[in-house]
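A.B. asks: Right after this note come the structures.
What follows draws every value from the coordinates through simple rules; no lab data is involved. Nothing here was measured: the structure is a model prediction, and the numbers come from that model. Cβ atoms are built from the backbone, for glycine too; each structure is taken alone.
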Structure I
Amino acid sequence: MSDTLKVSLVQLELVWGNVDENLSKISNLLFPLKNQTDLIVLPEMFSSGFMMEDKSLIAPKAKMTLDWMKNQAGELNSVLLGSIIVEENGEYFNRLYCVDGGKIICSYDKRHLFRMGEEHHHFSSGSERAVFNLGKWRICPLVCYDLRFPVWSRNQNDYDILLYVANWPEARREVWNTLLKARAIENQSFVVGVNRIGSDGLRLSYAGDSALFNAKGQLVGKCADYTEEIVSLQLNLDELNEFRSKFPVLLDADSFQIS
């Protein structure tokens, strides 16, 4: 893979609790991306919507959904990323998968569980951050509420793209847009945020605001508000490294450990 990377932001409305319908719909939406992009990013819990009470009905379809992701990645000749509900040994996780063809190249369990929505009563928290490579690119994928925690997101010179998948409600869209930009500036990295639109079974509304910012906090591109849309954007690693070299903020970053 070259110094450029094409990333496709998939902003869509999800069918509440219907895995089969969501996967069928997304398959149709993604078909035009075949051989056209490097990385496809789906929202948080793309197969079901952000479900908690009925998680036990969705989790048994995790393997089928992961197989679907592998198949789609192979057919589209692209890496595919998004989070789903997974059950292991009686515990439930909001797990992000990144797949390339028939193999998982990264998995990450959401660390910060949304207390105000009682997510911590339904899911178990992850404990390890993940970074994976796509050619020369280093990518750190996180999930929704993780965006509010800059220490967990902090670039320790180990990634070039910070990526968030989300079901982030319309009522807090200003926070979403502000923090995506802030994470890009403070970490000197590209930041990708992919969110859903529409309304869910909890009567929450979503505006989308899926976007990509560069290391200066400038908007590279975004999906239209309240619109089901796929936007593909090309990133350049040489430009990022040139900026980092001229303005080496990370050399003065504080060292720390997360317990």
Structure II
Amino acid sequence: MKLDTNRAWKEASRNISRNRDAVLAVAGVFFLLPQLVLALFFPQPEPAAGMSEQQIMDLASAYYLSTLPVMLPLILAQAVGTLGLLSLLSHADRPTVGEALRRGLAGLPTYLGAQLVVGVGVGLAGGLLLSILALSGAAALAVAGLAMVVLAAIAIAVRVSLSGAAVAVGGERNPLRALRRSWALTAGNGWRLFGFYALFLIAFLVILTMVSVVLGIPLQMLGGGTHAATVMTSVISSTLNALMALYLVGIIGAVHSQLAGRSPEEERRTFE
């Protein structure tokens, strides 16, 4: 089936608008709060002037290792929120928020398993390829290999992007079958999906940049380094990122609904 991206966007927007109070509450708890916690209490360190590339990498590595005990539960919370929103926005039986979150929690092991399979698979294959090319001693080959790995990772991410919907909406409880389901649904629509996702992300980046520019003057008036300015910046950026995540989940749900076709529940409702 050929994906109609315009229809998918309209359906995602309509679903979010129709369930506005519920989805905003879920997004606030599972997307906004985790990002706000990280931004306010665990801010990323700024590289000092003159630091080498290795020093910057070491700084980032130390930061992520130190925040790992906090990041893991926040990542799990966002995963539950993602599955809960997919269930809330896409299920034909219109579940309550509590029911949607319970379904999200039930599908969490499958969803995480699918993400782990993809991450480990891409990491091992990419690492092996880069190691082989590095042994050649040719810098051009290593750069080309890195570009190939990045492009392959993006292509795979697009093809398996519906695995969460396969879990939350389709009820799949096997990670490999969820990945295969997404791969089958996105067949023939890879480039179209990539363009759709890319345009959406670019649009939100433009909005984020515009908001940052518009609010830059009042924030400077408050004093760029003051606590109030830092809090305001963190709240605004976290809110926009949470909205972006919410609409991305809505898009994934709408794309899955369109490519998977009507569910048995919807078919039965047509004749009730």
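A.B. asks: Computing distance in nm of label points 7 Å out along Cα→Cβ at positions 180 and 228 gives 6.0 for which of I, II?
C.D. replies: Structure II accounts for this read-out.
A.B. asks: If you don't mind, another one. Please compute distance in nm of label points 7 Å out along Cα→Cβ at positions 84 and 244 for structures I, II and give me the label with the greatest value.
C.D. replies: Greatest value across I, II: structure I.
A.B. asks: Which structure, out of I, II, was helix-only ellipticity at 222 nm (-39500 (n - 2.57) for each DSSP H run of 4 or more, over all residues; to 500) calculated from, if the result is -7000?
C.D. replies: Going through each structure in turn, the value belongs to I.
A.B. asks: Now for a separate question. Computing semi-axes √(5λ) of the Cα gyration tensor in Å gives 33, 27, 18 for which of I, II?
C.D. replies: That value comes from structure II.
A.B. asks: Something else now. Determine which structure produced the value 20 for relative contact order in percent (Cα under 8 Å, 6 or more apart), calculated from the coordinates; the candidates are I, II.
C.D. replies: Answer for the origin of the read-out: I.
A.B. asks: When distance in nm of label points 7 Å out along Cα→Cβ at positions 4 and 172 is calculated, the result is 2.5; to which of the structures I, II does this value belong?
C.D. replies: Going label by label, the one that fits is II.
A.B. asks: Then there's this: Compare FRET efficiency 1/(1 + (r/R0)^6) of positions 52 and 196 (r between Cβ atoms, R0 = 41 Å, to 0.05) across structures I, II and report the one with the greatest value.
C.D. replies: I
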